[in-house]
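Take a look at the structures listed below.
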Structure 1
Amino acid sequence: MIVLALSLIYLSAIFLSNEADPKVFVTLGECFSRCDGQDGKDCEEDTEGYDGQFAYYIARNPADSPDCLDAPAYRAQRILLPALGWLLSFGQKTLIPWIFVAVNLSALVVGTALLEDLLTAERVSRWYALSYGLFAGVFMAVRLSTTEALAVGLVIAAIWFGQKDRLWQSALLLALAGLAKETTGFFAAGYLLYFALHRRWRDAVRLGIVAGLPFVIWQIVLVVWLGESGIGSGGAKATAFEIIPFAGVLKIATEGSLAAFLLLGVLLVIPAAVLPSMWALWRTIRDLRQHKTELYTCLLLANAAIMPFVPFSTYREFLGLLRFIPGLVLMVALYSAHFRYRRPLLYSTLWIVLILFVISG
């Protein structure tokens, strides 16, 4: 209820302060709205818009959308939200922004409610669900029409069904999550690790086929349609994944300035992403060495293991980083609740402070 109320207040303020234009929710940029095949590298400052516009272009006209995208295959691989926008709008383009908001808001609210239930099952306060529900990486995704709220909402539903031994439904939801945003594949990897450690080979094969095959098929479609798969590190101006752990954080100073590193790196990136991921890696690796092969251990490890290698381009754009780590936020809360780690569970609520970024609009 709190997440729903605050979301509606925020969305209403954005809507009314932008001349009641629903397109504010898809943040169109002049650079890409011309649909002339611009890759974004030569876009003038403040003309780029934001990522939600690409879902809008795909939903508006799927066949001709590649000319409107900075990295067509990369953007089109996140097909679920645009597909819902195209399907539910019935050709009425003016409805697409509203559909995006409705879908993402529903996913955020339902996901938070299911997380409450998962936390209650671990006999901890359901209020810790706000660490996820009010986390800026998903909260602002509703306003920006990006895919995180839908993708992670599906993941939470998958975990909820999995905890009730309804594995077919869980695998199907993970498949949908993968088509919403590819980074939810870390959860599928965590499940596969869990099944392998417990020698549940049949369940591993079932999950691999049901959750993984639709993603593979869609990547093949992208290759045939656009000439390449969508797997990569990002859209315009993206850099490659790093080899040296956390080199992406250090490059904030080496590629930018010491002042930028102190402000962005030390005050924001390190406490919001680096320290939690290092703690998660330390705890989960220790658990596995002690043969504590719980599901939440495997899921947390899968989401934390990628963090040292995240590209510099993600670390330098703080909102992009926040959109990358909802899985880490979710699993820190669930893992800490499961093992009764009171202090990390309490510290997880500090992520809520980042909701102050809504001030930026």
Structure 2
Amino acid sequence: MKRALFIDRDGTILVEPADEQIDSFEKFQFVPGVIGALKFLRQHTDYEFIMVSNQDGLGTDSYPEKDFWPTQNLMLDILKGEGVEFDAIHIDRSFPADNLPTRKPGTGMLKQYMTGDYDLSASWVIGDRETDAKLAQNLGCKSLILGDEMNWQKITELLFAGERTAEVVRTTKETDITVRLNLDGNGKSDIQTSLGFFDHMLEQIAKHGMIDLYIRCNGDLQVDEHHTIEDTALALGECILKALGDKRGIERYGYCLPMDDCLCQVALDFGGRPWLVWDAEFKREKVGEMPTEMFLHFFKSLSDSARMNLNVKAEGENEHHKIEGIFKALARSLRMAVRRDVSHFYLPSSKGVL
């Protein structure tokens, strides 16, 4: 079955001016990175390119539909010169008040793609507005919406190399844990382990690693904190390993950072061989509800289940700063190591396996 990219124009391919009308050549400007991205996707994927635009106001009715309008012709000519051509162009000329089914997020213009020849679940809407996300929902597609955390480089990576999401459910007589993550997320987290300080540390992994992270843990805290912390680490590590997939294109290695009086270092290798080197001492018995003896145990369990080498070192006086610095350094190390380069999409190993 065919796959399609339903691509918005204004704000997605061309920069949309404040008055929302690209009605002169002075307002003509490409969104940063879009030409290279579309060229790469055209060369390296089998998606059909379909432009879908709500076009109204100046620059629309002044020109017959068959001629489009001068700035659009210029846009198409430039893209064609770079090897980018659209398989179809659908432009709705109605106004918002008309409320016609052909106007996004309505699907009236796109009925031919809903007849079974296209795998819409494997297709995407790319845009810059909520109406584009709603159009994707109405079509049964997924959406990629340009914004602060989404640019054409990231869109290219996701469409070419795939999403890196995973879920792990781990249930024992001691704990019941669900972990979901997106390695290419925005740093959002929703974490509940019933250990406040532990939740705070796990949130650092999400925030500073730019990983979307959901964790629920119901553990036997009436016994102690051990099983909750250990099993969460095991489930999180397994989820990271699962999301990494075949590891093609990743940086593989990754960070040290200061935090007030502390210097924390976490060096990481997703080489497939788990190993932990731990050089950090704590004088307090607990930080929050988390026993300091469990810090090493957390990182050992994480290293084992994610099959990664971790080398952790921290120095400083404040115990809270020290362990928080370690978790933040882990997050930054993860962010560096999981970064993908689609222009060098190979396994980063001379062995041919990780």
Structure 3
Amino acid sequence: MKTYEFKAIGIVHNPFETTEDYRKIKEKLSLIEVFDDYSDALLGIEENDYLDIVYYFHKSEEKFQTDTPTSPDVLRGVFASRSPKRPNLVGVCTVKLLERKGNVLHVQGLDAINGTPVLDIKNCDTSMFAYEYDNNPVHQGKLKTSPRIDIRNEIHSWRTESLMIKAAQMHGHFCPGLAMGIMAATYAMNKLEAESDGMEDLLAITETNNCFSDGVQFVTGCTFGNNALIFKDLGKTAFTLTKRDGKGIRVSSKNESRQVVREAFTDHQNLYKKVVDEQNHSPELVAAYRKSALDRAFGTLTLKFEKLFDIKYVDVKVPEYAKVHDSVICSVCNESIMKTRALKKQKDEYRCLECDGSEFKLLDGNGIRVCKP
């Protein structure tokens, strides 16, 4: 039979010399020292909350046996247990990463004793759990009748961290701007006891087109696509939530909110200066900067709401429900266009604004502007 050779990439340090009570080991702090030859492989590991540790049962004198008692009255095959009496003396354990100091990882939840050789370290793969949850037929049936039920429950429970994780799947990254949008929208939704079904009965009026607005769109369910998001190009970190009765609530960031965030996360400001201002892109510094940015984004959610925002109840002039417009065909590009955006050239002949060379409005990162093709 072919044999395989493994090399230790690190070693475990903790006060435990035996596995008599592995539960106590898991409760205490363990240090995983990664050897210098492999320290570069730790780049970015701080961004993971949980890790899978693969290690070797170096003190085990137990011989492999096919079954093992998992409790006084239960006998199971070793492959259905976590017994160390295995054909290969390899253990795997999921741990919480508390801190990294150089090439030493501070972890909790490890069930390996002092001196245990570490064979490998991986970030956790939860994709199968996520797939099974998302494809649970009972839950899928619920989502088909109420697609925002999970979001609605999280709004009512003020679970802003869960909302932020989901919103970032649309937004693409975590940042204080997204966090503030999540906070503002969650507050307004709860205060108005609002629900969104995408039918324009709930409207969000945003005054900026930056990260803040993506948090607002996700939490409120008001988007450009369902005609429930209104954009006022004012460049203010603010939005108004209103129902059809025009009784709304406006949430706006305080003048000092940016300073409040800065002062709460001074480590990030120091790293920002080194990495961005001074362009020091050493791998260790960049990794620390990215971790601090993540901590700052989620940490923003924990700041006191009243230090970041002003609240005002307002009367809103609510627009009519969006009309459904006919479509026509451009005589040049032969593409279908909304009739209200088409130029009539002759009887039954239309052109789109681009083919006609006419001015049209464009929304980009700089706001709304008029441009030509």
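Every number here is computed from the coordinates shown, using simple stated rules; none is lab data. All values derive from a computational prediction rather than experimental measurement. Cβ atoms are built from the backbone, for glycine too; each structure is taken alone.
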Which structure, out of 1, 2, 3, was semi-axes √(5λ) of the Cα gyration tensor in Å calculated from, if the result is 47, 21, 19? 2
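Comparing mean count of other Cβ atoms within 10 Å over residues 131-138 across 1, 2, 3, which is largest? The partial results should precede the final answer.
On the way: 1: 25.6; 2: 18.9; 3: 9.2.
If we compare mean count of other Cβ atoms within 10 Å over residues 131-138 over 1, 2, 3, the biggest value is for 1.
Tell me which of 1, 2, 3 gives 2, 11, 20, 22, 18, 13, 8, 4, 2, 0 when you compute P(r) over Cα pairs in 5 Å bins from 0, in percent, for residues 147-258 alone. Show your work: numbers first, answer last.
Working: 1: 2, 11, 17, 18, 15, 13, 12, 7, 3, 1, 0; 2: 2, 11, 20, 22, 18, 13, 8, 4, 2, 0; 3: 2, 13, 26, 27, 22, 8, 2, 0.
That value comes from structure 2.
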